[in-house]
Structure 1
Amino acid sequence: MTEPEISWVRSWGASPQSPDEGLRSLDSHPPLADVTLRQVVRLSGGGRRVRVRFTNEFGTTPLTIGAARVGFALPGGGVRDERVLTFSGATAVTVPVGAPMPSDPVDLPVSALAELSISLYLPERVETCTCHDPVLDTGWTIPGDAVAASALPPDATVLPVRALLSAVDVLPGAPASAVVVVGDSRTDGAGSTPDTHHSWPELLAARGAGFVVNQGISGNRLLNDGIGPAVLARFDRDVLATPGLGCVVVSAGGNDIAISAAPRDDGPMADFLKMFPGAPVTTDDVIAGFRQLVARARERGVLVYATTIAPFEGSEAYSTAAEAARHEVNAWIRTGGAFDAVLDFDAVWRDPDHPSRIRADFHSGDHLHGSDAGYRALAASVDLSLFEPAVIAGKPGR
């Protein structure tokens, strides 16, 4: 009998953004020039080889990587068992404007939930840094070429974004597939404790769901750009192009509804709303957007699950019109039959005594984003059998 082919599978990801979007956390940071960036990522699944995907997708000039390494992260920014990363055999590379750059594979046996340290030296000034903002894993900027430093030098400073780094793929020991979660800040893990890996996709991986890739962007929408490209716009790059893709979980639509229903005046949301161009959308528009994603995923033989939209009364984004729209979209998600499975996050988070609000112990204080306990509850509510290899390989619902 022929052995099944083993292919690369994505084990970690962070959707690339422009530094001019959202929190703009790099605005007050010194220029990235003649510095080393050291960043920590936690893999979801393990394997015997590793490759790292760097990115200049929102860059305005070519990006020079003078050296790069990957190893196992130690507390406080240290690293052990490092491997030198190469690019078509060279230790340095220039990444064109608008392009990603995967490294050559390296032999580095890694286990599920292993924390890797990735260092890259930037000999020239980075004019526009492709990033992911905010970042919930502490990283550092170190003066000069420090990729080989096993301990964090005393002159290191905190890096406020995930910079120039978008994915880690592994070659597993047996055939496997990836689950990509695409969504907004609630997927991204906003409100959770930094450096604890408490976004619900990471917690789902910790429960044993396998290769789970978090492609959330805080402030993201399904239909229109604003903070990051819209889910419809980035679906090919962030989901369908994922190595080993078997399933996608769509967790979006809440920002489309809330922003469309928000009053366009000089109220407390006025400055925030300036980041979200485009005309207001209807519930029919949102549902049509979901249908597009399902159709595009099914063309690739990919299962599509969806989460219902959790409550947000008490937040600045709330309005009675948005609440009515949320109920309408959730009813369609639950009963419309478009998805292979529904994860009812609305039912998990809503306060039984006030269903338009999140339970007090499940939000981070803003009535919008989860607390650590809230994200744990979401992850615990998911039926892990949905991600079993036999289920994904069987492609039910197609």
Structure 2
Amino acid sequence: MSITCLPDLADKAQCPLLVIKVGSALLVGSEGVRREWLAGLVDEIAEARARGQQVIVVSSGAIALGAATLGLDKGGRGSLADAQAAAAVGQIALSGLWTELLGSHGLTAAQMLLTLEDLEDRRRYLNVTATLTRLLDAGAVPVINENDSVATNEIRFGDNDRLAARVAQAAMASAVLLLSDIDGLYDRHPKEPGARMIPVVEGVTSEIKAMASPESNSGMGSGGMVSKLQAAEIAELAGICLAIGNGQHDRPVARIMGQGVGTLFLPRRKAGARGTSKRAWLGGRLRLKGRLMVDAGAAAALRRGSSLLAKGITAVEGVFERGDPVAIVDGDGRVLAHGLSEYDAAECAAITGLHSSEQAEVLGYAPRSSVVHRDQLVLK
């Protein structure tokens, strides 16, 4: 069985584990916490649990809550220091709120604060997977947020859309539901005559991306929809469905799933395929250590499923060690793949463009079979 439409997200057989992302604007309004709305959402989470589904919540709101408590202007985002201080205060209030409301239904909330590095480093990623699995097995509802009190501008997710997709990968979830301020993805600005919401998307293509770009005049390119499409790309690498729906209504989950109002992104790769877990982690990485530029011949070979050989590399950028993740790009700078390099940056630069028969003299040892092996590579 597989998910084909939004109502399937409420079916425990087709969606045994659902990740729900709640944004700051939905949780915190001008008067403070939107408690009545949140209580309705928690009711829906309890209903999902009662019908046999497991749920993970990715919740924003810590900075907004902390800023109000500390009296910081600009919602606590006037500076990095303000945001970190606000998050430290607000996270206590946020976790307490979820604990109280879930507890009213007899559910146990479990807080997890994650940084980008927790999900980019393979060992730490597997630790996150183990913790989530144990919490779910114990009957808890994990409530996850980015650890904004220690995250920096350079090393952070910056939005919980992509965090939710990465958490779904780590937890091996069935689907992700992003509660937004819009019903779904439109083919143009929703206010334009003839604007049409797209109910189902099968793979995030360049045409789909264009709908959320500044050049499309959609009005969605500078923020929310771009990050949501990036989240959909991350999810599809793991064979996970992702849905976008309007969270501004009371009991939003029932409206999205029951009435089918939203956009459902179907992955092009099925979950459980050979190497899916590691390839999903690798393909969904947001930070890479370097780039390997390749010629047209190498690009074509990669698309046919071949490994990357030194002969096809034209240039090397970045500082990386053996085993580090790198991007493989074509002559126009388009990312073709992510992969784990078999050499460090200096070695890659030394053997660039050389046949394997020429590499031993340069390296001082017999060359490896490839620079990036096909088993350590995922196409974009």
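Here are the numbers:
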quantity	calculated
Which entry (1, 2) yields the derived value 146 for volume of the Cα convex hull per residue in Å³	2
Structure with the greatest value (metric distance in nm of label points 7 Å out along Cα→Cβ at positions 187 and 315, set 1, 2)	2
Read-out FRET efficiency 1/(1 + (r/R0)^6) of positions 139 and 299 (r between Cβ atoms, R0 = 41 Å, to 0.05), computed value 0.65, structure in 1, 2	1
Winner on relative contact order in percent (Cα under 8 Å, 6 or more apart) once structures 1, 2 are ranked, highest first	1
Which entry (1, 2) yields the derived value -11000 for helix-only ellipticity at 222 nm (-39500 (n - 2.57) for each DSSP H run of 4 or more, over all residues; to 500)	2
Mean count of other Cβ atoms within 10 Å over residues 11-18 - highest-scoring structure of 1, 2	1
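Values quoted throughout were computed directly from the atomic coordinates according to the rules given, and no laboratory measurement underlies them. Predicted model, so just to flag it, every value in this text is computed and none were measured. Cβ atoms are built from the backbone, for glycine too; each structure is taken alone.
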